[in-house]
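Coordinate-derived values only; no laboratory data. Because the structure is a prediction, the values reported are computed rather than measured. Cβ atoms are built from the backbone, for glycine too; each structure is taken alone.
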Structure 1
């Protein structure tokens with residue numbers, strides 16, 4: 001007999017005392033080459049078929065389907081709750097049990113867990129692209145997408161081919177310069193990177209990228225909290241000597257405007273793209289949650305790694321070897337381990353060394369609002385190694401409100 005979503009969620013919450021175990025959610029991208037650092041077995045990088053592309057992303061606590069075009073399975077990009085092999089989509093669980101998982105106030109104001117978080121891992125850079133602002137995204141029935149990056153040191157044991165990211169446009173660039181690049185789309189490299197500036201990426205740091213801002217993410221493994229939307233427009237015609245089809249520029253452009261260059265360029269937030277102090281305004285260094293000495297004495301260190309936006313935020317929590325701590329938050333969150341083993345609440349957790357496609361792991365959880373507010377008891381089972389995890393929050397996290405930048 002098939003078990004209902006409510007039954008799976010109720011049993012899982014009861015056993016986990018407010019925590020849910022999630023199965024790995026793998027997503028391919030046909031226009032990119034996977035970097036091989038997400039711990040997915042090398043034989044499984046193309047487990048979905050070469051025609052779908054290599055698996056270069058793992059999505060966390062996702063209630064957002066991947067927009068990968070024709071042939072995309074309906075549940076691609078969606079996270080599953082796993083309770084002794086009984087499964088339910090987290091999206092369905094939020095729809096049916098959202099008050100318990102997120103809080104009635106969050107459901108009333110936001111309607112769900114409106115954040116998309118992932119690791120992406122590529123051999124080389126991603127094409128220079130942007131994510132539409134709200135007004136442009138609405139024209140195609142979607143939402144705008146600001147996003148942020150953090151480069152976890154545990155996954156970046158090598159930088160792969162291009163650990164730099166082009167962001168924005170050089171001050172003084174004109175809209176006519178960008179239009180000229182679009183006109184050269186079918187002549188090879190359209191030269192859009194000549195109008196931009198590259199920044200070297202540093203593990204243990206991050207960036208905030210607003211909607212409407214051009215960026216070409218580099219080849220570090222990137223933890224990426226963002227607005228829950230898969231909207232984008234590629235502005236670079238060729239990357240790593242591989243052509244980028246025009247269709248990826250206009251994927252989220254109204255069909256009647258698919259060759260209107262003025263409209264396409266209007267999707268850019270011009271002031272932010274040509275900001276002469278782009279690095280100063282958008283680079284993110286870790287910010288301690290509380291006094292460093294006090295945290296160390298208590299057995300842990302916690303820092304904000306994604307902040308400044310009202311739409312999402314994220315922390316990195318490190319529990320020192322052999323220590324047990326209780327950490328409280330004022331909002332529900334998703335959690336992914338990056339190092340170590342131990343217990344989170346009543347659930348055993350461990351960071352895998354290698355994962356086969358379709359295999360269950362013990363490194364990803366979802367923490368309901370009630371459990372988060374009560375405080376989660378976390379034990380590092382190793383006497384030698386840190387237990388490290390990343391925690392991603394949806395919009396209006398009260399704990400991050402003081403870090404919002406207008």
Structure 2
């Protein structure tokens with residue numbers, strides 16, 4: 001037995017074999033780890049190129065967009081106030097006219113003759129008054145001496161009173177004749193633009209007959225629009241505030257939008273329409289806006305201070321509402337739910353969910369997911385549509 005144990009001990013595994021075995025295990029394990037690591041890296045998709053933009057802040061308007069029409073600030077139907085024949089026309093159709101400019105002339109001869117006759121009758125009445133006043137004075141002197149009858153004195157006084165009344169009547173006749181003569185010269189009652197005339201030289205016009213001409217005042221001009229009934233609470237909240245303005249823009253992109261003041265809002269909702277009439281006074285010195293022209297209207301209610309803005313393309317709509325992809329410091333993506341406000345040209349207001357200065361993805365969202373590695377490519381800063389409270393999103 002002692003011999004057998006001695007033989008077994010002489011055949012035990014040397015230490016270097018154990019060391020070699022452990023080294024081989026470590027080596028092959030490291031090779032397997034590198035293989036699987038390289039395979040995993042090769043299986044991962046490469047970083048996706050995306051365009052990004054920073055979250056910016058700016059003062060922007062709170063507004064309502066509507067469709068409206070323009071209406072002349074003043075419209076006058078020029079009519080004849082005396083009967084007669086048109087003898088001259090002193091304007092061109094469609095020309096600008098000033099208040100007091102001569103438009104038409106009516107034959108003044110009958111009215112000049114009536115004025116001359118009234119003036120002659122006035123002169124006669126005044127002469128008779130002077131003569132009767134002398135007689136009355138003589139009767140008054142005789143009355144003080146008691147040598148005339150009371151009847152003669154009363155008759156002289158009554159005659160003078162009658163003459164004074166005749167003078168006043170004659171003066172009124174002269175004034176009426178003068179008015180009629182003045183009506184023979186038809187003048188513009190306001191500054192405006194003349195329309196197409198309805199009569200020519202030689203036509204006989206009648207008192208209160210058809211209008212001879214229409215004149216419209218175009219500067220300023222009214223912008224008429226409506227406010228939907230559901231928007232009334234918001235409008236009433238800001239009505240009368242310092243920032244309430246009305247922007248009017250025509251379909252011609254070469255004509256800049258102009259800002260006016262809210263002039264009128266109706267006191268009742270239109271039955272069956274569910275809207276409320278409103279009107280603004282709009283500057284129109286260049287005559288770019290015309291009556292009955294359709295325009296785009298923006299009712300600015302207030303100015304949102306330091307609003308957070310992102311490009312419109314950054315905001316996506318998912319099952320849980322609007323969201324954006326935010327690029328983190330390690331170039332991976334974070335899906336961020338947000339609350340979107342109004343558009344401001346090519347930008348959109350974000351009321352909650354983002355911080356100023358954060359980077360958001362603006363295109364390529366369909367192939368992205370939270371945690372995706374991206375290569376960011378900045379885009380040019382979009383237009384806000386004219387800074388703060390002007391043409392933002394009239395587009």
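Brief remarks on what is shown
- Computing mean count of other Cβ atoms within 10 Å over residues 58-65 across structures 1, 2 gives 19.5 for structure 2.
- Of the structures 1, 2, the one that -4500 was derived from, the read-out being helix-only ellipticity at 222 nm (-39500 (n - 2.57) for each DSSP H run of 4 or more, over all residues; to 500): 1
- Source structure of the calculated read-out (FRET efficiency 1/(1 + (r/R0)^6) of positions 250 and 282 (r between Cβ atoms, R0 = 30 Å, to 0.05), 1.00) within 1, 2: 2.
- When relative contact order in percent (Cα under 8 Å, 6 or more apart) is worked out for each of 1, 2, structure 2 gives the greatest result.
- When Rg and Dmax of the Cα atoms in Å is computed for each of 1, 2, the one that comes out at 47.2, 200 is 2.
- At a computed 11.6 (mean projected area of the Cα convex hull in nm², for residues 130-313 alone), which of 1, 2: 1
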